[in-house]
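All of the numbers you see were taken from the coordinates with simple rules; none came from a lab. This is a predicted model, so every value here is computed, not measured. Cβ atoms are built from the backbone, for glycine too; each structure is taken alone.
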Structure I
Amino acid sequence: MMSAADLPDFLPLFPLPGALLLPRGRLPLHVFEPRYLAMFDDALKTPERLIGMIQPIGDSDQDTARLHAIGCAGRITSFTETEDGRYMITLTGVSRFRLGAVQEGFMPYLRTEADWRGFDRDLGPAEHDPGLDRDAFFKLLERYFELEELQTDWDSLQTAEDELMINALSMLCPFDPEDKQALLEAPSLSTRRETLVTLMEFTLRKGVGEEKVQ
């Protein structure tokens, strides 16, 4: 586990709409653009092996994108290289960060002066959600998965620890990028679960409304 002293002052940025990485979560990525292949190679040369996942605002082009204020740094924990030079990598979430000054032009990718303050709990042990009503939550989740035609291993999900379950669902459910950002910025696991519930309920209400219109 990394400590605050291990976190670097500068962080390479990987702007990717809809991709959500959370502390202690795992995000698989397919890297093929030359600038991000260079970023990956450079990150591997550092002791931290960190990449900052962050979302562009709206439909901005990634070269000139306005970026959200908060992202999440992930450590490269595994990778394989394909025969044509692409990488399949896994990032493990370490800590959220606040976007500082963004550097352009020195390298083919963006870098930021990362501000790690305010995210101390990201570096600690897994969180628990004392307000989680699992029975009610799974009834809602089953309705949402049925509407979205999603499948999962229900036995494994029901026995998972609070944080693993809530964060995995936050990362995997097909919410809009702005909704993913709200899940990222939730100050606690309980708040993230409340946001997740709100998003699923909204989707279900919208789905019922569309059925009535048809």
Structure II
Amino acid sequence: MAMFPAADLPDTIPVFPLPGALLLPRARLPLHIFEPRYLAMLDDTLKTSHRLIGMVQPMETPGGTGKSLHRIGCAGRVTGFSETEDGRYMITLSGISRFRLEREVPGFSPYIKADVSWAGFEQDFGAAEKDDGFDRAGFLALLGRYFAARDLSTDWDAMREAEDELLINSLSMLCPFENEDKQALLEAPSLRTRRETLVTLIEFALRSGGSEEEVMQ
């Protein structure tokens, strides 16, 4: 993926609150766009030089009186785009950097725009992270138990050969965890802490016996 210059980052971006959809830096997220407000968002985004959309997790407010947004999200650049015959769009977002949502911008837009800060996430623009403490064999054994319990399949040869970051981030994005767990994976300050969080979530899911309803995103 071509590097995106940090100096080109805008102060205001469109925000797409989508439960369970996790985007991470240097990863790719396919999305199906069909709601009119998000079709408008995509149309406006494609007219910009940066083509960035911020993915954020919605969260329940205390007392269950409504929804708000998590303060940390990840912005992706639209790098793939195709239209279906019925006017829907399939896009691919390539993760550029996490951001901190500072305030929603008032106005008449049908979708959310927000002022964001990129400070504190400089490592998102660097090279792929390594995880020096990664026990790949032990991790894949645990993952095998989890996939068997969930009746999921995968390309194990690709899993064994994938770079640390690609493996850990792809699983963080694809595994069917709760929204708050996805947020914890997003906010992990390093690849190692993301891997440790991922292992904890998998172990918890195995202990719980999978009684909770989970839907693959």
Distance in nm of label points 7 Å out along Cα→Cβ at positions 56 and 144, calculated, reads 2.7; among I, II the input was structure I
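Out of I, II, which structure matches 16.4 when Kirkwood radius over Cα pairs in Å, for residues 88-167 alone is calculated? Can you show the working numbers first?
Details: I: 16.4; II: 16.8.
Matching structure: I.
Once distance in nm of label points 7 Å out along Cα→Cβ at positions 72 and 160 is calculated for every structure in I, II, which label goes with the largest value?
Details: I: 1.2; II: 3.5.
Largest value of distance in nm of label points 7 Å out along Cα→Cβ at positions 72 and 160: II.
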Taking distance in nm of label points 7 Å out along Cα→Cβ at positions 104 and 120 for each of I, II, the highest value is that of structure I
